[in-house]
Structure 1
Amino acid sequence: MKNEKKNHWEKVYETKQPNEVSWTQGIPQTSLDFIHSFKLPKSAKIIDVGGGDSRLVDFLIDEGFENITVLDISDKALERAKKRLGKKAKNVNWVVSDVTDYEPETYFDVWHDRATFHFLTTTEEISAYINLARKAVKGFMTIGTFSENGPQKCSGLNIKQYSELELQEQLDGGFEKIKCITEDHQTPFGATQNFLFCSFKRDNLNN
């Protein structure tokens, strides 16, 4: 199953350009706004989970953040991001892994995930993700998923939609909700996708 998932994403990044996939953003403004709201120093450890070839890392580097990790299941996605960044790529820790298999060697002040969590559709996958976050996050988390008004599929795969309450309940026992917003994402090909973005604070390191 996990090999199938990896093969799926490798094929996506091998055959499609950024303007051919729905999640592409020129400026990841909402993600940046949430990260800025945590008011952390430039030395803060930030991980972009499922970052692929997102441009969030470009903006974080340009803003002076010094400890950035980008994790994705697809080698090809990360290679594309490295090529785009050129020499700046050496300032990033690149990790190829399914997030549910990831074993971090450090903690993170910010865990950022836009459009990865909603691809986890089984109880086992979701539990593995939440347990990892409890271990790895020392500071804050921001998650962007498809809302109840968003798509039911993405990239040919089923996803799990979330309401604010459902997302909050998943993260109970370790994370305290700060705020949630919904927003419409305009895809490169003119479609609209409704996202739910929530931020959380790690509230009990014993959980």
Structure 2
Amino acid sequence: MKQHMVQQVLKSSLIIALFAVSSLAAQDIQQLPLGSTLPLGDVQMEDISGRNLSLNEVKGDNGLLVIFSCNTCPWVVKWEDRYPVVQELAEANDIGMILLNPNEDYRDKGDGMQDMILYAEKAGYTLPYVLDKNHRVADAFGASRTPHVYLFDAKDRLVYVGAIDDNANSAAEVEDFYIKDAIEQLSAGQAITRASTKSIGCTIKRLSN
């Protein structure tokens, strides 16, 4: 009986310790505040094209749209039909757009570079899709989920962060197309009326998770 109680105590202590480590890791990832300057703009990341790209190389004269995405999240699949619409809008307003895959713990579970190449071909991507090694950029941004959207203006200031729109399940039933509104207001020189929304999706598969 005494041995059993000791084992239970040790087991409980281990669970508490693991939870504490997990909590500390989560606390280390802080959401990039609105108005912040684009971090790690010069970091080179491998693209599905075989080139290395940085955020600074992708951004347009009027800004940069960054979406943390992946191959394995059903929420990405739900919103993926919005990607071409957003890309067209970004290009029309001289805003660069890039997808980053931060799922380092899933590189051998469908989110490796070869998986990304095949996935992008199947999905018809015509924009940069890069591997965020060791989720370095995601950590700097404070990104927590896929998809997670960040829009920066011409001066590299964060002006919108959050979700793509208010209806992952149906593009036809979207009432508030958050990122579309943000891009249009930014390009018109207007204040962005909804600069922050809740990011909904799969948690980024960080190595510590």
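Bear in mind these aren't lab numbers, they're just calculated from the coordinates by the rules spelled out. Quick caveat: nothing in here was measured; it's all calculated off a predicted structure. Cβ atoms are built from the backbone, for glycine too; each structure is taken alone.
When distance in nm of label points 7 Å out along Cα→Cβ at positions 77 and 181 is calculated for each of structures 1, 2, structure 2 comes out greatest. Taking relative contact order in percent (Cα under 8 Å, 6 or more apart) as the criterion, the top-ranked structure out of 1, 2 is 2, with the highest value. Computing Rg/Rh (Cα atoms, Kirkwood Rh) across structures 1, 2 gives 1.06 for structure 2.
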